[in-house]
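Below are structures written as structure tokens.
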Structure 1
Amino acid sequence: MRAVQYVDLETGTAVGDVPDPSPGPEDVVVAVEACGLCGSDVHALQNGQAEAGAILGHEFSGRIVALGSDVTGWAEGQPVAASPIGSCGKCRVCARGIPFRCPSVPNIGISTQGAYAEYARVPARQLVALPASLPVELGSHAEPLSVGRQAVKLAQVGPGDPVLVYGVGPIGLYAIIALKLAGAGPIVAAGRSAGRRAAAADVGADVVIDTRETSVAEYAAQSGTLFAAVLECSGSLGAFNEALAVTEPGGTVVEVALTPEAASVPLFPLISEGHHVVGSCAFSDETYRESVGYLASGSVPVERLVSERVSLDGTPDALRRLQTPGTLVRIIARPWQ
């Protein structure tokens, strides 16, 4: 099959031929119809954090083309969304709803070969069926929508709760969609990219601020607003402490961005204001299934976030362009395009 593989820090990725995957007893092979180009992949390539020969890509959907010997309840040709998160479903970590950290099962496109390819091997337990009437590409939105929804669940917000989404990259945008589903609001989105700020307004943010002109602290002071929750999706230096400063008593800061910053947390206001701080990485199996349900219902405007669709041959260049995205929001690879 053809696949996009990591070469080295200077080259980035290139398209080549690799052996077709074959299913283990409890696996299927999926012909990948769509795979979103994720910011975490872009950062991994920028920082040389992938192994030579690695196939990245973990936001995908497609059709089953082969079944393992022990797989039941699935059929060849069936459209599916595939969660990349490996999970044994039995250990203490999985029981806490953090399958991403399961020590027993690898994660597709992260610790095992991914879906910037014509085919991908997937454990059958990680599949969710897509309705035959639904465009298969929509299933590729389930992963980033689940990341946003997991953060909103941890924020514990609902109707009438003002929420700040700090950072309007793809995950911040999916978090806005998830906040709309939860009924939270007003929703304030803060970011630097003009194109992505416009996308934030398009998918449901009530107020959008340009952090190059107005900081979130200045907005909070000028508007007299403190937030029930802040979803920190930017990873910007100092953003975590800024988020704490604009959170109301008893409110929650959810750190979603994978940031190398070692933030110095001011403990007195943390204690005296009763703030909650929680990290949110990936999602639970339940959240992924729920996200597919929302996509199937047509109640989430995810197609508005797609800037481009590219072939496998166009994927290496697209990954490079996303390092300085400009107006780009989300690019989807279509391996059979």
Structure 2
Amino acid sequence: MTLQSFIALWTHRYVKYSHIAKAHLLAYQAWFSLSIKKWRLSSQKRELIAVVRTEHFGDIVATEPLSRHIRLLYPKAHIIWFVKPAFKELIDTNPNVDETFPEFCVTQRRVLIGTGIFDQVLELQFRNNNHCPVCDVFVENPVANAAGINVFTYLNFGNLLTGFAKTAGLTLPEDDQPRIYLQDKHRQKVDNLGLTEPYIVVHCQSNYTPKDWPTSNWERLIQELTARYPFKIVEVGLRSNLSIENPSYRSLCGQLSIMETAEVIRRATYFIGLDSGPSHLANATGTVGFVLMGSLNNFQNYNPYSGDYGNQKNCVLVQKEGLPCAQLSYEYVLETIQNTFANPQEANA
């Protein structure tokens, strides 16, 4: 073994095992704090319930109806929702959840839940969402395993809301509309952006390449829409991969929080985007949407949405069975959009 490889090996081991040690320490610190809380709750005959849906933010928005359902099932319980810190704001604003737990990693959660501190644990995800790459640890969900729900099958069980409910052994009374709980601070931030209505929000790049549509097509579509219709175009997302010089186009990529993005989408006349987080925000805010999507891995034809996007009352799913999103032709996408607003008067209605 060379000196360089020796150093790399022990650096890796140091990072891994110090991370694991920190996860255990944080777990027992949380256990101590929750033990005091549980003692107080027990005197009030209130249960301590954990809900686990840590990622991705579109999935968290999609499962929002479950927070209401769980609250109805356990009206007196103290409900704690485990989530990755980046998505904490989505849970902090939810009035059906008593406490947000921003987890350090799945090892911390596994150790904490393993103490038996919770009266009940409702796991809204399966093994593939329960992985820490630093610890190299997967956490199993026995309910999901028994039902055969995994990354290769989960969309065979219905939309995201229905499928994730089944991973916790829950049965929803209806296919509910997701909600998002916007606050004054989010509205004030968007007020300060000086957006000129009417505008269309676009989201052009997902976190998973097979869901994407070619950049050149997006650029062409934006130019076409601004030329034909009285709309500004506002792009949202983490980053933009577009090269557009057009006074009617503005990029807000990387400038907004998730909730601020939701408020920008809420004010839009239309949303045009991919099967990704912002499309779930559009569904939750009630903005009319066009979602470009196609076959995905094992799923040739699927619909991940509940509510008005799921029944397509407020949305057009732009797809062709068996074709991935990247293979949707520019002409087909443009024609589908134009069929909804055939002239400027209808588009601006």
If Cα Rg over 2.2 N^0.38 Å, for residues 209-328 alone is computed and equals 1.34, the structure in 1, 2: 1
Working back from 63, 62, 42 (Cα extents along the principal axes in Å, computed), options 1, 2, answer is structure 2
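Assuming 2.1 is distance in nm of label points 7 Å out along Cα→Cβ at positions 121 and 153 as calculated from a single structure, say which of 1, 2 it is.
Derived from the structure labelled 2.
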Given 29, 16, 14 for semi-axes √(5λ) of the Cα gyration tensor in Å, for residues 97-192 alone, calculated: source structure among 1, 2: 1
Starting from the value 28, 19, 13: which structure in 1, 2 was Cα extents along the principal axes in Å, for residues 217-256 alone calculated from? 2
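Comparing structures 1, 2 by mean count of other Cβ atoms within 10 Å over residues 81-88, which one has the largest value? Intermediate results must be reported in sequence, preceding the final value.
Working: 1: 25.0; 2: 19.1.
Max of mean count of other Cβ atoms within 10 Å over residues 81-88: 1.
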For relative contact order in percent (Cα under 8 Å, 6 or more apart), structure among 1, 2 ranking highest is 1
Check the numbers for FRET efficiency 1/(1 + (r/R0)^6) of positions 73 and 161 (r between Cβ atoms, R0 = 41 Å, to 0.05) across 1, 2 and tell me which is largest. 2
State the single structure among 1, 2 that was used to calculate helix-only ellipticity at 222 nm (-39500 (n - 2.57) for each DSSP H run of 4 or more, over all residues; to 500), giving -12500. 2
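Read the figures in this text as sums done on the coordinates, not as results from a lab. Quick caveat, the model's predicted, so the values are computed rather than measured. Cβ atoms are built from the backbone, for glycine too; each structure is taken alone.
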